[in-house]
Every structure is written in C-alpha cells, then in structure tokens.
Structure 1
Amino acid sequence: IIISTGSSGLGIEGFYTVFRNKEGQRIYLTSGLGAMGYGLPSAIGACFANDKKPMVLIEGDGSLQLNIQEMATLSSFNLPICVIVINNQGYASIRNTQRNYFEGRYVGTGPEAGLMIPDMEKVAATYNIPYIQISDASELNKKLSEVIKETWPLIVDIHLKTNEILTPKVSAILQPDGSILSMPLEDMSPLLPIEVLEKEMIVELSEASIKARI
C-alpha cells in the first residue's frame, strides 16, 4: 500500500514515532521542506502516478486547510484515497510552543485564538465524500474495520485531545534569563537522569545536556 503524510505537525510526528515500514509499502513525505498543505496534493499526485491504486493520506486538520480545495480533485476523479485527518482543532505544535514559551498567549492556533477550523463532516458532505469520525480510542478497532470495508475516497476524522503532547521529543528549554537552550538530538524530553544518559553515550555529553540539568 502507498502512504503519503503531511509535512509536519503533531499528528505526522506521532505517526513516524511509532510506524514501522513493511515490505511492499511506500511512503511519500517532505521531511526536508516542512511545507504545510503538502499532504493532499502529494497523495493525489502519487495516486495518479501509481495507476490509481488505493492509498492512505495522513494529514493534520490545520495543514489540510492550506490545500483543502483539492478535495474537489479527489472527489471529481473518484480517487481511491483514504484521508485520515488527525484533528486537534487547529495547530497543536504551535499551541504547545506558545503555551510553553509564551505563557499561553495564543495567536493563530485554533478556536481559543479566534481561528476557525471547518467542521470536517460538513467539508466531506460539501465535496460528496463519505465520512467516518473516531472520537475515542475505544472506537478504533470497530471504526477501522468500517474504513477497510468502505469504498474510497473516504475521510476519516480522528479527534485528539486539543492539548495532546508528543513525547519523547527534542526540545528547547527556557532558561531563567529568558534565553532558549537547544538540546541535542540524543537528549530528548522528558530528560533522563544525567547518569543514565551518560551510560548510554559513546561520546562525551554535550554542554547543553549538562547545562539543562544544573
């Protein structure tokens, strides 16, 4: 099966944290660019390039807005694409950054900052695309069975907690003087005890790793 993912955001980061590519699967992504809105046109192009074979798109609800007009292409050509929308009511990565570093002064993050994200069920109806909503983890097995049986194109709207946090991840740590300390790739948050990190390292600890624990 072919899988296309959006370029960035909590939903995409979460996917690559746990997903393990299997034989016969092909993944399309744009990790070097981080271009929001990449997912839907990427999936459409990949579907045409692969003789309209069934494929899956994983995209955040916020990023989807940047090229949502391509739902018309998806519907018009009746492409067999399952659009899985990771829905956290806006831009969770930006929301988390503004909460952690700017004392929760939200700008452009979602309804809490005056940014309206369209109702995905109504979007699906507008473009005449079947729709399934998953609102709780307890529904996953049942609803995903429905997804497999359903004719694609299909929009699967998975609702996450609005303030969902992805861990572990590389973080920047706010210092008492207001500066930001960027951590190395090997030292993710939540931070391990320094002795545990040191034991696992084959090179010396970075200055940032030591400073972050003072």
Structure 2
Amino acid sequence: MVISSLKLVEADLLQVEEQLVALLEKRGGVLKGPAEMMFRGGGKRLRPALVLLSARLFGPQPEAAISIAAAVEMVHGASLIHDDVIDDTDLRRGQPTMKALSGNRIAVLLGDLLLCQALLAVAELDRVVLVQVVSQAVADMTAGQILELRQQGNVETQVNDYLRMIEGKTAALMEAGCRLGALLTDATKAQVEACGQFGLNLGMAFQISDDVLDL
C-alpha cells in the first residue's frame, strides 16, 4: 500500500533528487561526487515521499515540501554513511560505500556535513518548529544506534529494549517526515500528531519486517 502510494509523488521525487544535488553543490563541490553516488537512482525515497504525501493530505502541496523532503533524505543519507563506518561495511546495494571509497575519517566528516546541510536547508524556511522536529529525529536516531551497539551479541535482549532501539534507529525519521509534511500546511495540531504517529508506526513495522527477513 505504501509503495503504491509512492507513484503519486514520482514526479516530485525527481525534483527532490535535483534539489539534493543543488543543495550539496553549495559546499564548493565537496559533496558533489558523494551526492551523485548516493542520491541518484538509488532506493525508493520512502522518507522524502512521506513528507510529500503528508503535505498533500491537507490541500495543494506547499512549494517548501520539496526542500524539506530533500533535507530528510540528506539526514537518511548521513545515517547510512555513519552506519557503514560503525558496521565496517564496504558494500551497500552492490555498490562501494563511502567508507570503502574514502576511508573512515572522510566518511564520518561527509556524514556530519550532510546533517549540517540538511539543518541549514530546513532553517532557511525560518520556522523554529521545523528545525526542532529534524533535530529531535537526529537525536533519537543517534540514541537508537547507541542502544543497538550496546545490545550487540546479547541473545537475551528484552522486547522493550528492541522496540526502543528501532523506534530511534528507524522510526524516528519516518515520524519526522510525516510530521514535517503536515506542519507545512494548515493542518491542526491533532492532525500533525496523527501524521507523526502514523510515521512512527510505519517505521516500527518497516524495521520489524526487515529484521524478520534477516533471520
């Protein structure tokens, strides 16, 4: 159902990809190569799609939705770069990772720069609440990753710890994407909260399904 919904925003997702490259080229080309490698034609763009779909729920899609969707994808991209360093991964989707191509130090710095560029893109809209939502998601993702590292090799991990871990690691950014899309519109506070809860639940289900397939 969610995947079929992506067809509704296919054209907008192409704009998001162009916006990604444009935003990252602002750094004097430092991120141009990594941007093209990471963001052109790879993945389903689920997280930016959630921004766009949420924004459409309450009327015409706001122009700012493209920039916010691009920022959310940059946060996701940064998390993948950092994950590959932490997990010592050399291949992702059959392609060399940033860590494999540039080494750990450059990969970590590129991930950090992506996060900063994402926050700058959101801050340009001059709405504190949007920056707060993205910042909270990044904090939750980091906490989730730390919890996962602490649980590695623990065959007695409790269900509550597992749920806390995936809520931060995966669900937090999907929740943020849905919340951000709604915040760009005239949605009520209750509607924004409902969108956020949907994103959270979707993210939890997404990660649980992924983990089951890995068993």
Structure 3
Amino acid sequence: MGFDAGVLKNESEPAWDYKAGYPDWGGDNWKKKIDPTAWLKYSVFWYSQQVVGKLGQQTFERYVRAFDYGNKDVSAVDVSAPGQKGVWVMSSLQVSPVQQIAFLRKVVNRQLPLKSIAYEMTDNITRYDFSPEGWTIHGKTGTGSPGQDNKYDPNNAYGWYVGWATKGTQKIVFAKLIQDEQALSPNAGIRARDQLIHQISAVMKP
C-alpha cells in the first residue's frame, strides 16, 4: 500500500532518520536512517508507523479492506498518534495462516487493486539472499504473542515467516507459524524463517 499510494518511491526512497522517542527495541539497526529495503530487512517498527501515518487512518483502512486481509480490524490504534503501538502487532488486526496464504496468492498473481510499481518494488525489497535449489525466496518475518493488549510475552511468542518462492515459471506461496513455550533466542520470527528455508531446501531437491 505504501508504494501504491506514493508514500514509498523505490527500494531506497524515502530514507527517514530515527528520532528520539521512536520504538527502539530493535537495537542499533533501528537507530539510523532507514529506507524501504532496510525497513523490511530489519523489521523496523517505527518505519511502519511512519508509512501508515502518512497514509492516514481512512486510507489505511481502505487498503486493508481491499486486500481482504485477516479480520480487517484496524480500529485499535490511531495511526496519527500510535505511541509505541501498531495495530498489526498484538492488537486488533489478526490473521491466520490460511488467510495469509490467500492474501499471498493475490500478491503473486497480481490480483490486488494496485499499481504495477507496488508489485515490482515489493518483489525487490522482500527478496531473501539465499536461493535453495535454485529457488528465489521472497518473505517477511514477524514476531508477536497472543492477546490484543500490545504486550509482548516472550514465553509464548509467535513466529511468522510468510512469502513466496519462484523458479522459472513455478511459483509457490508459504506461511510458517510457530509458537514458543519459553523465551528463546533468536526471536521466533527468525527461527520460523530458518525452519521454512530448511524445509524448502529439503522438499525442492531434484
């Protein structure tokens, strides 16, 4: 939605500076100038806040409804004054693995009401730098925990890795979801990604 609306221009623009008071639990990788590529690579939460803030609440809601994404409920956090929160993390917007797959099929088949540049730039910034058995992987990690109170519980963390893989004319979509029963490192999203990549490597061998 950011590329479609013109808030995001390309892989390197806009580049926004970190400011005191922004969410900073991502460490040093968040406390610097961030562009769209770094945003996805380091899962920079405050950059997400800035993107949806520039869209505005009504436009953000319109895109989520047009995407038919999850339960489509973005009511819990006002994008103009999010504080340390985001409606997509331990809040009102919720999605299942089956819903993720349905959404990703629309992305891969370009069936969403978006400009071509939105698909092209999303393809570019989601590309993972590892190609098992000749497959090109595009994906995004996510980490959270149950509940809608914006409070992260590392002892019950959810880890997501969702995306798609291509090889020639072949395309597959995937959604990997794990849940921890104790605090572990690295975070659940990173481990979900690593598990999925390992599984793809195993099943895609000639």
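FYI, it's all coordinate maths here, none of it is from the lab. What you see is a predicted model, and the numbers here were worked out from it, not measured in a lab. Cβ atoms are built from the backbone, for glycine too; each structure is taken alone.
Matching task: 1.00 is the computed value of FRET efficiency 1/(1 + (r/R0)^6) of positions 57 and 185 (r between Cβ atoms, R0 = 25 Å, to 0.05). Pick the structure from 1, 2, 3. Clearly, the read-out refers to 2.
Quick check on the output: 8, 32, 42, 16, 2, 0 is P(r) over Cα pairs in 10 Å bins from 0, in percent, derived from one of 1, 2, 3. Which one produced it? Traced to structure 3.
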